[in-house]
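Just so you know, all these numbers are worked out from the coordinates, no wet-lab data involved. Please read all numbers here as calculations on a predicted model, not as lab measurements. Cβ atoms are built from the backbone, for glycine too; each structure is taken alone.
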Structure P
């Protein structure tokens with residue numbers, strides 16, 4: 001099945017809720033390397049290889065990433081995002097920041113290994129690597145200008161016709177939970193400690209400056225903030241704390257993108273139903289992944305209205321993880337037929353495509369979307 005990329009006419013039309021495009025766009029926050037390489041039939045080692053996968057597989061965009069999360073994730077061995085990150089020009093200060101974090105964290109307390117020996121890591125629940133004001137002052141903070149933006153400068157000449165770039169960046173809350181440790185961060189946030197407020201300002205300033213640099217380069221066609229804010233049943237903290245501390249910075253980011261006519265997307269796992277009205281007011285154009293174990297996508301549509309794109313909702317547990325390809329296909333058809341009519345919907349998993357998802361199930365998901373997702377939906 002061949003699907004020619006159409007970033008403007010298909011993906012952005014859906015994200016901006018401007019009616020029905022020619023087909024339902026397929027979107028993923030990341031796809032595990034083994035799945036991508038099996039699809040291509042060769043190892044992914046270059047940016048061109050990464051572009052080849054996303055465009056050949058039927059996606060309208062190439063996901064890239066920039067900002068503080070790239071440093072933090074590398075420091076805690078957070079492999080498996082499924083997004084390309086190969087920096088050949090690492091600034092000494094960026095390297096120093098990673099090394100500081102690595103020395104402060106005990107890797108065995110943070111992770112498990114999958115069958116391929118790849119470390120799969122989540123935010124440390126106890127101590128992070130910045131837990132005191134002394135840590136804050138001692139951490140070798142790089143400047144946003146120290147990041148490697150070379151791939152953003154190279155990619156325009158490498159993109160196939162019709163394709164575009166979505167950038168993961170601007171994450172604030174997830175940076176805080178990873179740097180402080182989840183437990184310490186949530187306690188400090190509830191108390192409004194000096195460490196939390198100082199770190200929040202530092203992280204936000206770094207992320208916003210990074211976005212300004214990216215917008216000046218001019219490559220990205222939209223920004224995707226990756227900030228997990230929910231448990232399975234509710235938000236991680238009282239929504240009033242998000243409104244006080246992190247949402248004002250989201251508004252700053254939205255203003256920057258709005259000036260360029262670019263969309264702002266959010267990825268947040270868990271149940272964020274209670275803050276959906278806030279996200280609409282801030283101006284998010286798309287919300288992902290509407291995790292089906294946590295949220296009702298029909299209810300989410302009723303809350304956000306017709307002008308916010310919903311992205312996702314195919315369960316990682318079943319059918320993607322534990323089901324058969326036939327079950328994946330049937331669930332995909334049902335989801336597309338339920339949510340896609342009228343536009344304003346992008347088909348995606350309820351998170352991403354990690355390495356434990358059977359290849360055949362991802363293929364069934366992809367093929368069904370390409371087959372059934374043609375407008376008008378029948």
Structure Q
């Protein structure tokens with residue numbers, strides 16, 4: 001007797017999709033960020049704040065029940081407590097194999113107070129082979145599993161060679177400890193160099209890039225987004241909602257919330273201009289600025305998965321509800337006009353517009369000197 005069809009998803013979060021052309025796992029359209037799960041950073045003045053284990057479990061339960069299966073963490077987050085609590089939850093609920101877990105290495109993951117006095121910690125960070133061995137062993141122990149679905153290199157350390165990195169990463173894939181490789185906070189040219197080395201030497205390439213992207217911080221569109229599309233890679237996005245900086249005037253007038261900070265290098269003024277545009281669109285849609293900011297990123301390109309954090313179940317549910325928001329091309333244009341992006345040279349030179357790339361669908365302005373051309377429409381994000 002053939003199996004019956006799977007029950008319909010409870011929410012839009014349960015409508016899973018291909019991670020990317022080069023990684024066929026199926027993931028939820030939102031990735032749950034576990035960076036804030038823990039309390040160990042709270043005494044160090046962190047802007048992340050803290051989230052009790054009870055609340056972390058409640059958020060994870062809600063995410064799973066709603067159909068979510070994609071979770072992002074790192075050995076650096078909460079000095080390992082994020083991984084530990086996530087591992088405890090998966091073990092307690094018996095759901096490890098239902099989840100797609102991405103973790104990271106390369107940033108320092110041990111606080112001074114976690115080490116004996118006088119310890120030498122030179123290799124408890126970086127992307128070298130020893131750091132990978134130590135980091136992955138501890139991550140697997142904390143996560144209470146014998147494999148991770150995605151292992152990211154958290155940032156470029158500037159010193160580890162491409163051959164050493166790609167060969168050591170391929171080793172852990174072949175050992176069955178890692179299924180897919182991800183990269184974060186690297187320049188596009190270096191990712192292509194690493195993937196090209198992997199292909200030439202029959203090693204495992206990167207299939208997902210994790211980076212900063214929102215209405216204001218659009219630098220990723222210059223080279224990284226086109227690189228991911230050319231390489232068949234997914235993009236997981238941090239700070240899609242601006243880490244709280246897209247609050248309306250009414251919300252800013254209320255007390256509470258974490259202090260505003262900026263990791264994009266843009267300063268806070270562009271966020272104020274963007275927020276005004278987001279408020280106008282949100283008013284027309286009957287929602288809030290954060291919902292519009294989230295949907296903006298998800299609709300920019302295919303294979304894009306925003307990482308949503310928060311310390312309340314209500315915040316998570318709001319983000320799930322935001323998946324139903326529809327934005328028109330006019331809405332997106334209005335948002336982007338508030339803080340225009342400048343792709344710079346050579347893109348602006350080739351296209352004749354500071355915010356446009358050239359490619360098969362948009363020939364370089366130089367080509368127009370010798371003919372008229374039409375191209376195939378580019379792939380679009382799932383609506």
Structure R
């Protein structure tokens with residue numbers, strides 16, 4: 001009888017200990033037992049204004065997953081993309097990442113549209129050493145925070161800003177520009193970096209204005225800028241506000257050349273702002289140009305599956321990121337997260353649709369920055385770096 005009581009007490013203690021375990025403790029990834037699909041979790045905006053780009057992220061990643069599966073998968077198993085909507089909301093982003101880690105037991109994580117959210121989520125994936133793929137967010141500090149499991153396959157803010165500054169100073173006569181930027185880490189980072197580099201190169205930034213995300217009216221800011229007679233207007237924000245800024249600047253009669261970055265590029269500005277963005281010059285990391293077999297195949301497969309041409313890096317970069325992760329898994333011969341991270345760090349050159357990319361010790365791609373211009377409603381590459 002005493003033995004039965006003792007066994008019962010032991011069982012109860014074990015049950016209580018299990019209930020008291022911290023969330024995620026002792027959890028295994030989907031692949032730790034080499035069973036089931038290899039899961040890549042994606043957190044991005046699939047609703048709201050950010051969905052214009054978030055859906056492209058999902059499509060690009062899904063296309064790569066499908067192609068790999070059609071070719072036999074990885075290590076004899078299939079890949080699975082698990083995409084969750086964060087609505088460009090920081091709290092939702094954390095919640096989605098926690099769900100991917102604790103419930104979906106992902107093997108790799110990818111995201112997001114916003115740099116601050118990406119950095120916060122990377123802190124969560126760090127606890128499990130989950131390989132973290134950053135194909136869109138460009139804040140410099142994402143790869144310099146001390147997270148060895150983070151890999152970014154696009155240029156950071158400083159790289160793209162310097163590329164556009166060099167282009168303006170070397171290829172145009174614009175020496176007086178105004179900057180209008182969203183009041184976020186992304187917008188402020190671009191504005192301050194541009195201001196520093198443009199003035200160091202001999203240019204003048206006559207005005208710098210910041211606006212709130214979701215703002216609809218920019219007449220006050222633009223009127224103030226117009227008084228300083230800038231030759232160029234630099235927009236550091238996303239497409240929803242950028243399109244309104246371009247249209248309102250035109251309505252005010254501002255005779256300026258427009259410049260922008262990754263948040264305001266691709267076909268979306270043309271769709272939303274029409275002729276107001278004709279002449280817009282922006283940075284990019286990808287363009288569906290002819291003459292490159294790898295790009296042509298990607299564009300054809302994407303158009304066949306989704307009915308549209310992938311005209312920006314929002315689709316191309318996640319596509320490349322999936323293949324980059326797959327190469328790491330192949331080299332590691334396992335999906336064990338720590339071994340995959342080690343294998344990914346050993347990949348110093350990666351050939352994707354965005355070109356031949358090298359990575360530094362922090363996991364930052366030394367990515368090429370393209371310069372594209374809107375001409376008569378079409379995107380035209382006006383500068384393409386050598387691969």
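Brief remarks on what is shown
- Origin of the derived value 3.8 (distance in nm of label points 7 Å out along Cα→Cβ at positions 50 and 290; candidates P, Q, R): R
- Comparison of P, Q, R - label where Kirkwood radius over Cα pairs in Å, for residues 194-249 alone is highest: P
- Entry that produces 0.94 once Cα Rg over 2.2 N^0.38 Å is calculated, selected from P, Q, R: P
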